[in-house]
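Any read-out appearing in this document is the output of simple, stated calculations on the displayed coordinates, not a laboratory observation. Since the model is a prediction, treat every value here as computed from it, not as a measurement. Cβ atoms are built from the backbone, for glycine too; each structure is taken alone.
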Structure P
Amino acid sequence: MLKIGNLKAGDIITVDDDGVMREGIVVSVSHEEHQALVDNGVQEFWYSPEEMHALPLNEDQLLKFGFSKEEIDGSVKYKKDSFRLVTPKKGDFSNVEMWWREDRRHFSFPLGVHELQNLHMDMTKIPLDRP
């Protein structure tokens with residue numbers, strides 16, 4: 001379940017579409033109705049928080065966004081332009097450090113793809129979209 005207040009247009013999430021889990025992109029958010037309009041790949045539909053879930057951040061997702069990777073002494077650094085994200089060991093996204101210029105942030109819990117998108121936008125003022 002996702003909080004409506006944490007979603008923005010363009011965020012990539014997973015929705016429960018009548019028992020079928022689909023990856024979707026948030027089109028708009030209605031705080032009054034407490035729902036989000038999501039393009040689930042088949043249609044645009046309004047979903048409640050109970051029907052929306054975070055898409056776990058992992059290497060595959062970062063590569064889809066155009067990040068390049070560099071392995072350094074067991075840790076992995078992912079780079080996109082001047083934005084950096086480091087995991088302490090390959091495949092472990094439960095402890096992530098990210099930075100852009102002098103803004104450094106550390107998270108000791110798994111992030112969702114939409115959270116990375118929102119953090120990237122907050123730090124760089126540039127949307128993080130898939131090419």
Structure Q
Amino acid sequence: MPKTIVNTPNAPAPIGPYNQSVVIPAGKLVFTSGQIAIDPKTNQLIDGDVRVQTRRVFENIKAILEAAGTSLDNVVKTTVFLKSMNDFTAMNEEYAAYLSGNSPARSTVEAARLPKDVLVEIDCIALIEK
């Protein structure tokens with residue numbers, strides 16, 4: 001099955017051997033790589049607590065989904081990795097601001113360590129409307 005790699009300058013460039021997202025045309029699905037709180041304009045990690053980082057992560061995901069021809073409204077599954085489950089409530093409040101109208105399925109796990117020692121990393125799967 002052919003796949004399409006989608007990368008956009010409106011989200012951070014990958015920091016390893018992966019792409020921002022992969023589109024599977026037959027299923028009309030896009031799979032994003034895990035996003036962390038990197039500002040795509042500076043390619044630097046932003047300062048801030050889990051709320052600030054979660055907002056930046058969703059802005060990055062939003063940009064990737066738009067480049068792939070879809071939007072946050074079409075997200076069907078997310079995986080959230082938290083440095084500490086103590087941040088669950090704060091992350092959840094920010095998460096709801098982006099995905100409350102059509103909440104997707106979700107898994108949330110605490111990870112011992114995340115890339116660049118961030119507080120949160122999120123990936124998703126979304127439908128493509130085309």
Structure R
Amino acid sequence: MAPTMICDIVTPDHLLFSDEAEFVSAPAAGGEIGFMYLHAPIMSTLRMGEIRVRKPDAEAVRRFAVSGGYIEADGRKVVVLASRAIEVSTVDVEISRERIAHNEKRLTELSADDPRRAFCRDEIAWQNHLVRLAQS
């Protein structure tokens with residue numbers, strides 16, 4: 001069995017995941033980055049993407065969608081501070097599609113200078129990301 005580290009995935013409102021991991025990959029600002037036990041210390045921003053966590057002796061990889069945030073690793077622990085995160089296996093594609101349609105409709109109703117348009121565009125991007133991951 002390979003040596004393990006702790007992986008925490010935290011959002012502003014809850015601890016989404018905390019467990020041992022053999023390997024963690026994340027969408028860092030400069031590109032995909034992977035972490036194993038005793039990885040050199042690093043801190044980076046995250047872009048929208050997917051966190052993958054391989055647990056010890058597990059065949060399956062746990063997958064988490066993230067909308068951005070920060071990641072820090074010190075060789076024994078990986079901490080993800082995500083703006084938004086959800087485990088991919090829990091995504092309801094139909095609800096995501098409904099949210100996309102709702103926000104696309106709102107975009108047509110809001111004036112060009114309405115600041116709520118930015119929220120609608122972000123929500124559409126996030127929901128499209130969830131649909132892509134859930135279907136892959």
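Who wins on distance in nm of label points 7 Å out along Cα→Cβ at positions 54 and 86 among P, Q, R, i.e. which is largest?
R
As an exercise: helix-only ellipticity at 222 nm (-39500 (n - 2.57) for each DSSP H run of 4 or more, over all residues; to 500), calculated from one structure in P, Q, R, equals -7500. Which structure is it?
The correct label is Q.
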